[in-house]
Structure 1
Amino acid sequence: MSDNWDVIVVGAGTAGMMASIFAARRGAKVLALEVAPEAGGTLHISTGQMSAAGTKLQKKLGIADTPDDHYADVMRISKNTADPKLVRFAVDNAADTFEWLVENGLEVLDDHPVKGSGHEFYKERRYYWGADGGRSVLQTIRPVFLKEVAAGTITLKLDTEATALDQDATGRVVGVTATTRGEGPKTWRGKNVVLTTGGYASNAALFKELNGYPQYANAAYPYSQGAGIKMARAIGGWTRGAENYLCSFGSILESDQYPAKILARPIHNPALRQPWEILVNKAGQRFVAEDNPSVDAREHALLKQPELRMWMIFDEVIAQEAPPITAEWGRAEQMAKFGQHPMFLKADTLDELAKIAGVDARGLAATVAQYNANLTGADPLGRQHRPRPIVKAPFYAVRLHGASISSTVGLAVDDQLRLLDKNNKPIPGLHIAGELLGAGQTMGHSFVGGMMVTPAMTFGRLLGSRILHWGSEKLRAAG
């Protein structure tokens, strides 16, 4: 295998496939290294949220939208915590990325675009999903990528784990050392190296180091092990965005051996299920209006609670009358969990319930008493839906955890996606894209619809189509 590569892409996921495709179409000799046995990365499990302003579909529907409006919305939702340069770069080029997907077969849901789903809504309809989530995106990009592989314009090495970046005497990155399963380590030389290895959300130790919180849920892409961060830090790169860590609003895990798989996600959206229960923290105190329609407000409230934990507290009347807490379970299946699952607790008194749950007993008793007393008046936290008091034994608790399956922290880059050293100088020969940049840079301290998958595709496309340089470049007629 030749060592004279124009572009070496490390990671054949969302960003990596796009970077490879567009570099190959400019006539580059492209080597793509992928640790997994197949290309696609997190698109195998992603919800595939996309956002773009000024698309042909919007214009067809009479939606007047611009990248400026998109930018303003991202900064509004993120409370100006997202990186303005990267957001600007992403949204200014998002429509072209979306058009390319559509031209290559992507079909979005019939009612899309919409303003949002679940998290904070945009002010305009610029949010898109395919019918099969991230797999809809994967089924659009991967055939194009594999066509280039079949044509010989991209050389793909699967089951290949990159472990180090090679530099010359000037500090320029000139190669990658990697090991293919069943073979020994090899260093491949290239004029450009693009790291698109994804995040670290399946590496519990690195997750705790970078985020400052344990990884409670084992639900991320298994190959998200932080390889790119390790390699980049080894040559002087650094990470940023830890202050933007945010967890989802409470899942039920299969066990208390963390990280554990997610058993179920309770319905917290009051538009889908109004809460009958109360939510308390380890002190036994309520900390948020359970029917607050803003998931962003609820997530930030949970982020302030010890160990990102909360308990749903209710009584026998609520257990029998309220809708099940998840869409997947009926009442009988839900009630069967008590006494059989460590997150489902039941007791004859609130005091006993608090003790087995690990919640402060006095705090819980006082909270329940106050909640019951205020049912005929105003709720201190502003809750509106309060159909029943919590008074009839037995009493129940369901323990929930905040968790993340994406990577908040990412590598520091400049406005050309070049890795920065600790003096904020670009390290030549190396570019970064995808989740390796971290959700905290493109979404800030909130979950902003479409601001992970779309920037990953867009930055990969831009790297391959115009940012990378290797000397003699000629755009193929394939375009």
Structure 2
Amino acid sequence: MKSIKYIIGLLFVALLAVSCGDDFLEETAPDKLNTSVYWRDYNDADAGMAAVYSHLEMFTGWDAFVEGRSVIEYYRSDMTVPGADASNYPWWTEHYHFSFDKGNYAILLLWDNNYRGINYANQVIDKLPGIPEDKITAEQREQLMAEARFMRGYYHFKLLINFNQIIVRDKYPESQSDLFLPLVERAVAWDFIIEDFKAAQALKPLKSQDKAKLGRATQGAAFAYLGKAYLYRSAEDATNKSMYLTEAQKAFNTVISGGDYDIEADFEGLFDGTNENSSECIFALQMSPVVEGGASYSNWQNYFIGPAELDFYGEVYGSAELLTEMKKEGNIGSIGQFDDRMYGTIYFNDPYYNDNAYVLGSTYDDVFGAGSTTVAFKKHYPNDPSSAWSRCHVDQPLMRYADVLLMQAEILNQSNPADAISLINELRTKRGLPEYAGATTETAVFEQIKHERIMEFTLEGSRFFDLRRWGMADEIFGDRVGYNSNQLYYPVPEDEENANPNLYGN
């Protein structure tokens, strides 16, 4: 059983709901624990920290995690297309067509869930210093504080890359007025996020070896996300771009030079439950088939990813562009004809799937029909498909060492393509692929980095953000029905507008 639990009810306190429409003042029975008396010792604080993770990646229920997160992460991509059933849910397909407005339900879920996570983190940050010294060691206090700062930074980061402006919540609310805060400029939000990730560098060690702490933030995660924040920010600020890229490079180099992370040869095992929390895993959303004690599982794989042809819901499929890109390098694979990562990501019409019953016990032709061009996803699907309808408990990697290598390669390529090629080849050779043998110009190497990112991170929610920061969104989505270049960030939810009188300033 995995020990890190995503627990909402762990704290026996009336934790403040973030929505400004909720009542702030509540009567609390005098014999019940509340925020003023709960934080007694290390165990209380550690339980409070576990609660901080309860909203990680919107893991709070069917609407938020299975549907809300899925459409936000997968439909804003040129590598995916909605399945037929998706047309029954306009609040999903609006993301694919970039036709959403401030009333879209998924946008509200994204806003609400991340701010609830921030609220939990702020409570830890606020209450931790008050725990008596004889009830918690200095090392325990420092570790939990750094962990809470990481998670607060993480939740704000998720908001800022999705919304043009956000509210920065830097304290646990003590009164109603603390709820009604205005939006801040992006530079202010970036500064806040970066400072939180810097504070999280106090975490020890670089990669956790403690099985009881699997899924908790580590120093490696702090440096990886600090580098990612700087990289993303560099795309928004031409004046300071060089400085931000330098800082990103330093952060990534700490992860790379530390020697605690490595690339796994078995790509598919990273996503099917057979190689979780491996040397490549820097930060991941943990699942468990054992629910006692608050652990969780989800059937999101079969509901959203599982193809309709296998009697699942089939809400997302691979695009024709994805198939073309993944076949781009031709016969370089050891599993089948193409890049091995292709077979860890999709089902497609190929001898590998037609000569073997590898499509959940059937051949491709038997499932999709002879001559079909359907591209269905297998990534994130459990190695044991019998668990799909009951307790699908495959972890979701959120930050992998492969991402650090490719983000660092992207930076190095702008000054010395040879250094970037070295990192690309480190990734490829450890995946069992031949080294990059193309042109060594900055343009050619950048094209290869884009290709590697598709091969590695399809269905991991990075494609849209990559295209936007590269300035390629209009080029890629320009012909999509409904596309509007003003919709590259989500609008503040209507519920927040209606409840917060100070949202746009006093």
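Read the figures in this text as sums done on the coordinates, not as results from a lab. Keep in mind it's a predicted model, so treat the numbers as computed, not measured. Cβ atoms are built from the backbone, for glycine too; each structure is taken alone.
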Revision key, fill the gap. Candidates 1, 2; relative contact order in percent (Cα under 8 Å, 6 or more apart) computed = 19; producing structure is 2
Review point. Suppose you compute FRET efficiency 1/(1 + (r/R0)^6) of positions 200 and 360 (r between Cβ atoms, R0 = 41 Å, to 0.05) for every structure in 1, 2: which one lands on 0.75?
Key: 1
Review point. Computing helix-only ellipticity at 222 nm (-39500 (n - 2.57) for each DSSP H run of 4 or more, over all residues; to 500) gives -8500 for which of 1, 2?
Key: 1
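For mean count of other Cβ atoms within 10 Å over residues 232-239, the calculated result is 15.4, so let me know which of 1, 2 that is. Please report the intermediate quantities before stating the final value.
On the way: 1: 17.9; 2: 15.4.
The correct label is 2.
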Revision key, fill the gap. For FRET efficiency 1/(1 + (r/R0)^6) of positions 144 and 464 (r between Cβ atoms, R0 = 30 Å, to 0.05), structure among 1, 2 ranking highest is 1
Check your understanding: Taking mean count of other Cβ atoms within 10 Å over residues 128-135 from the coordinates of each of 1, 2, which one would give 12.0?
Key -> 2
